[in-house]
1. Out of P, Q, which one gives -0.78, -1.21, -1.43 for log10 I(q)/I(0) by the Debye sum over Cα atoms at q = 0.15, 0.19, 0.21 Å⁻¹ as computed from the coordinates?
2. Taking 27 as the value of relative contact order in percent (Cα under 8 Å, 6 or more apart) derived from one of the structures shown (P, Q), identify that structure.
3. Taking 1.3 as the value of distance in nm of label points 7 Å out along Cα→Cβ at positions 11 and 75 derived from one of the structures shown (P, Q), identify that structure.
4. With Kirkwood radius over Cα pairs in Å, for residues 27-98 alone as the yardstick, tell me which of P, Q scores highest.
5. When log10 I(q)/I(0) by the Debye sum over Cα atoms at q = 0.14, 0.17, 0.19, 0.29 Å⁻¹, for residues 67-114 alone is computed for each of P, Q, which one produces -0.48, -0.58, -0.63, -0.95?
6. Given that helix-only ellipticity at 222 nm (-39500 (n - 2.57) for each DSSP H run of 4 or more, over all residues; to 500), derived from a single structure, equals -5000, which label among P, Q identifies that structure?
Structure P
Amino acid sequence: MPIEHVKLLAARVCIAAVLLSNVQCAVVFWARPQVYAPSFDLSGPAGEATVRGFAVLFLMWNVPYVVALWHPQRHRLSLYEASVMQALGTAGETAIFGMLPAGLPAARTALMRFILFDGGGFLVLLAAVWLTRTRYGPPHR
């Protein structure tokens, strides 16, 4: 198998790993919101609805990941979009973490998980960007 095909496959594996992690998070938030609501200091039907809302947002945000997975070189813009989204998530969550009072340990722990989750996803997507780079000419078809 030519090295370009191996790189493309490796990039797809990276993108798929982040996509599947994000979708898995959405599924568990949707299916069991009562488990996750307390980590955000939420409770009852309103807390469960909020966590289910997070699930919907996770799914919405993953559209560029699906497009990038299809063909990371042809749909490079989607790969860049997904990478920037992961970086923004990590930066935003880090900023929120910094503003959160120390007296909210459950919320701080939940935010730290998101920071690590999105930060790790960002690094994996950067690997996909690196793997799909081309030296000369248009992307491979």
Structure Q
Amino acid sequence: MTLHLVKLCVGTTSIEDLAEWQAANRQFKPKGGGPLRVFHTTFQRPKREAELIDGGSLYWVIKGIIQARQRLLGFEDGHKKDGSACCLILLDPKIVPVRPVPRKAFQGWRYLAQDDAPADLKSGPRDGVALMPQHLRKELASLGLI
């Protein structure tokens, strides 16, 4: 069964801000070549890796609302700038907007069951929520209206 992670996106104000920050700070080319990879560092390595890699995503909480996700590609051992050990969460560079869902603050990351994961926003005339400006989606979600 597919499992996801949910994580607070501290310091960003929007999906666009997250994309810009990742492009400037969190991309690398694998040593053996291949496509560009995006990563996020975390202290604890998830114990349920097999379930996460089987179609899982990292859902980002931006300003108290789950707003986007990135597909999980893998996990590697790494080091932070200060030399301390960490886990690198490898992510697909594509950031997918999702239906906004309010989420209270927490530390670290949490597992998110498939049934609890918000649906992707589909662009086009069939999904009116996707056509709304991000600030309006956030406001309606905080009021529990979407």
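Derivation of every value follows stated rules applied to the coordinates shown; laboratory data play no part. Treat the numbers as computed from the prediction; the structure is a model and nothing was measured. Cβ atoms are built from the backbone, for glycine too; each structure is taken alone.
1. Label of the source structure: Q.
2. Label of the originating structure: Q.
3. P
4. Comparing P, Q, the top value of Kirkwood radius over Cα pairs in Å, for residues 27-98 alone belongs to P.
5. It was calculated from structure P.
6. Computing helix-only ellipticity at 222 nm (-39500 (n - 2.57) for each DSSP H run of 4 or more, over all residues; to 500) on every structure in P, Q gives -5000 only for Q.
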